[in-house]
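Just so it is clear, none of the values below were taken in a lab; they were calculated from the coordinates. In this text the structure is predicted, and so the values were computed from the model without any measurement. Cβ atoms are built from the backbone, for glycine too; each structure is taken alone.
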Structure P
Amino acid sequence: MLLLVLCCLWITPSSFALEFKYHNSVQVGQYLTEVSRNYSDITYLHSIGQSVEGRELWVLILGQNPKQHRTGIPEFKYVGNMHGNEVLGRVLLLQLIDYLTKDYLRDPLVTRLLNSTRIHILPSMNPDGFESSGRDCMYSQGRFNKNGVDLNRNFPDAFSSDNGQLREKEVAAVMNWLKTEPFVLSANLHGGAVVASYPYDNSNGGSELQGGSSVSPDNDVFVHLSKTYSRNHTSMYKGDSCFDSKDFSEGITNGYSWYPLEGGMQDYNYVWGQCLEITLELSCCKFPPESELPGLWDANRAALLAYMQQVHLGLKGQVLDSNGIPIQNASVEVEGRRNLCPFMTDRNGEYYRLLLPGSYTIKVTHPGHESVTETISVPYGPDRFSALTHNFQLQKSSSQSTPGTTVQPTCTPPGLNLSNNNNSAALLPSLSTALAAYCLLLHTLQLS
């Protein structure tokens, strides 16, 4: 009887009201479950894996068709709390979920975003680190995962030969996640500074190294994306420093120019995931006082929305054969932008290229087909919530080349090489965790 009373207290509707405070992992799971139940028509909740200690890495998907990808609808993602003691992103992403679900069909911007985009939100990539964090402004523990690894140094790196290192469970989960969805645009949320940082984070001294920055082929787009966030933030664009941090012109920086970083997530997304990602540092304090959270949400809300809208930059479409059948793994290259890994069509024959307004020459190739080269004028798509749609049709090659002699450009990322150092995965959950799980199950049964 006592257990039933505790459950009833735990699952009262007020317990799911999203307050401006730091919610633990159980509370986050409860909140996301309730959101997915209350807004089942526009949300879908799933886990992409588990942390070292066995906590779920929950992702909430929002959109008109949240359970599966639709041709022509770009995939966007936000990732928070990669460093466990950098906690503002975790709070902001929960608030963003609350805002998007409650304002859908009320706010025209929110409605158009969800109608034109499939949005994935991972509030916490490092829940173990969060649970071990103290509340010191800058120097608390919890940055690393349970195995003591910095997750933002654990991804394969295009500029390093040391890609045989072991991948942590949280990193492996994200790498596998990228294989399941054709993500186009992303941002990961950090703390300890106020700046938008963009690739590359690393360099091996090649042609990418220019004037102290490591410059990618899509540098103009990355600068635009970073400025979009900075200018829509209430203060980031001012470039003010935090404590001992440097001043950032217009509130943005090239990652390598700020400080070189090997094994970072944003470079991995860009090089091997065909997903343009930037890193958002959103608070001088890594663990801001709870009293500051409402103001920090107000400072970031418009920027979070404006950045999502940029997924509609540039050009999108399908590569089809002469019979109109989609071609997978066709290369779609933009002249003058030789990416380390060529951008390829997905299983639906789709491609997405984020490009600023202008004229671009696009070359499409696939083994056994004649290549196609076209020059296309690209308008500014975000205002219309759609990139320019342009399909390419390839004809079978008339040459009598020997089968297998045509080499298709590919770029396979290093294998996962999973870490076996799973120190705490077998630990039993705490009493509160077990009670929460039981109560949530009971609540679900009562509602069904």
Structure Q
Amino acid sequence: MIDEISQEKDRLLARLSARKPVFWINPALAQSHDGDAYRNDIASAQRRLRDARYHLQQAFPMTRGLAGVVESPLLAAEALAKRWNIPRWLVKADHSLPIAGSIKARGGFNEVFAFAERVAAENGLARTSPERPNYTHPDARSVFLGYSVVVGSTGNLGLSVGMIASSLGFRTVVHMSRDAKTWKKKLLRANGVEVVEHAGDYSIAVQQGRQAAEADPNCHFVDDEHSIDLFAGYGAAAAELASQLEERRIIVDNDHPLFVYVPCGVGGAPGGITYGLKSLFGKNVHCFWAEPSASPCMLLQLLIGVHRSVSVYDVGLDNVTEADGLAVGNASPFVAPLMADKVSGIYTANDGHMLDMMLSVRDSEGLQVEPSAAIAFLGPLFLTATEEGRRYVQAQGLGRTLPNATHISWTTGGSLVPAAEWQLLYERAEAFRGQVSVLANGWK
């Protein structure tokens, strides 16, 4: 048995190094979930996002029609479901989340509002009414001017943190890696955020941001690799999804499994979402993460083991991908051990697969999603059209209930992308039409 495990690991490592598609099924997946460790943190995040409604409506007029609620719709992917013979396929459309326009919104907002609460309390600022948090006190902005918020990002987390921190009055600095899109930098600067550009990748941006923050006692560093507040903010999305499923009268139980496919960069967002969903649905939810072939940092970390850090560069990969939000070389050392027995599996796809699926999502469903979001739409195909997926279904005893399943592709970003950027993306994507069909039918 040990020899078989070693051979399988060597086979997967060889495929990863060759940038070939991989569908890794987690052999350590637990059948039960202890959701108590971060339950209070997630509950606090849910409360903060509710409390934030007053400030969001005042600072961002586009949220007034939403009553300041930070939620995304749950959409039906009917055309894709018909094309690929998936009985029920839905989209958790985080690409349309207000203000930040990405999956990073809940986590980034929660982290900044948690810091604002602490600063306001330390400076004796109180709630002016039950509906208004202490950071909306008339004197809050003048207090916040003496503090700063710093984050390292490939783009979407920087937008999430930067937009909110700046709106509160904090001096806000976003350290951005080489992968960050120019339009994201421009948008941040237009909203009063200082952007520091780095020639290195995501890890360099985080390292430089952390070092800059350590030199200032009034500076808060948003640590994408270790933050519980970010993790809890992402986890708050689970209750939101559960409510939407209930509204649609979609059951999740032993006879009606739920499959969720979430893009993965450093791991915070998919980790928080998975933790929250496992707390609510236990063994009846199956969470799969998606990574670019050039940047499979979490798959690599879980495959090697969480006892030592490993980078995609260690297996000859370059961490260069169209999916800029997922271009991460090292997995979160906080999330990887926590998720080692909770994520059902991880699959990888190359830029051609993502770009082709991006076109399919636009043409079939009328949705504009970034490549880093398009990869989530490959999940149902990996599960139903591959030997690895079929083995998972059989091992979990899901063969009889699979026709009753609900599949959810969780998007990352897209709604804030300028029209000119979409034009360039779609022009590049045309060269890869048909790649998804090759992937689903060939799988070599």
Structure R
Amino acid sequence: MKEFTAFCQSFKGIMDRHPQLDIEGAREIIQQINEFLYTTHPHIGTIEKFGNTFNYFSDFHKFWHKHHQEILNCEIDECKCEQVADALHAVFVQTHGAAFTSVYDTCDLPNEDICRIRFLTANQDFRGSRNFSFLAEVFSNDNSIFDENNILADPDDFLKKIEVGNLSQNDKRLKYATNIAQFLLSHECTPYRLIDKYHRNIYALRNDLIACNAGYGNKKADMFVRDMVVLGIWQNVTDFERINVASDVNTIKVALKTGIIRTAIPLVSSFLDIFCYQYEYIDDMNAAAWRRVWEIWKQKYPKESISSPCLMDYFVYNVVGRQFCKESLPIFTCPNGHIFRWHSAKNTTCQVCYRQGIRRVSASIIRKCMPCEDEEGAIAILNTEYVKSLPEGQKITRCPFADICNDKKHLRPPKSISIMGQTGWQSAYTNKGEGGGGLMA
């Protein structure tokens, strides 16, 4: 704690010299803050990350690395885990288990091709319309794009063909494409046959994917092996129950809001989470908390519970995290004083006037809220992609965790700033006394 103690004591000296805090005093304080948070010096020490040795970014970085866990003090709440398990049980009953078996449309491709496409692309970050349907079309037009030898020979061309070459951090993407192709070639088999190389042990394969430095972190590796099992591509596997809910901002968001994990202070900004120690810590605790939910569910409802924690992922991440738990209920008003809720923010007409036969009365949004915050939240829930896909008797009209979150509804998940790459921490170093430095857009 000595670095942090010295930093705090420096403010006392400044305030003693500038009791009214004039501009000179403010100048000294800003300099102290900048030097402590964001500058390094020759004897600061080093940290190991990704198999590389880095200097500490700053004295704060050194302090944060050593003390972030005890400061945040993240804990799993058993009572909240049981409440969430009960809520998932209710969803299971209402949807006859279907809520925990959905993945995505595989476009009627053979299992071998589905596995190849997912194996070589699941380590990349996609945005927008670049989903499996898009990749399946690319594969159908020219399947040689997904040949591991071609990828190794020209990884840049592969990234361009799957349309991620113009996204951020291309240097990392090239390394990931190259390393995953090398991983496959080293095993001398197709992606579909990889599981046989591991004697059908899904957890062992998952761990090697993470270790090969090809962009398969915990989340992406867990999602990939989960999909291969859920889709029936890999069958009769062992250790599937060891695969966790894929931890990301959505599953963490739901964990924080339901309270299955709680921290001593609200999470800090990613600008303070130098080298992502908070993110990794909360990521691990999140996976452990969802596993605890699964264990309680399995114990209380043994005839219905699912075979692995990762099978909760689709419903928690995609349905609750992305569709229910966001400000999707707009509240409108019109010049005639009507106030109403609607399922689309694109609406421009007062629906109350329209129902009364008064045409062309404009409406404007007063505010937006989450469906769980309003008595008419079902308007938004019923119009989510997931609920619209359900049979009539299985429609969900309310977030299953609405009564569990209580005063934690607005807690936000951590964000991550890349360590490597042109816009990451690695390129942001500056030495004390030099000025400048920092993250780039």
- Comparison of P, Q, R by distance in nm of label points 7 Å out along Cα→Cβ at positions 238 and 366 - largest value held by: R
- Query: In terms of mean count of other Cβ atoms within 10 Å over residues 230-237, which of structures P, Q, R is highest?
  - Reply: Q
- Task: Given a value of -0.59 for log10 I(q)/I(0) by the Debye sum over Cα atoms at q = 0.09 Å⁻¹, point me to the structure among P, Q, R it was derived from.
- Result: P
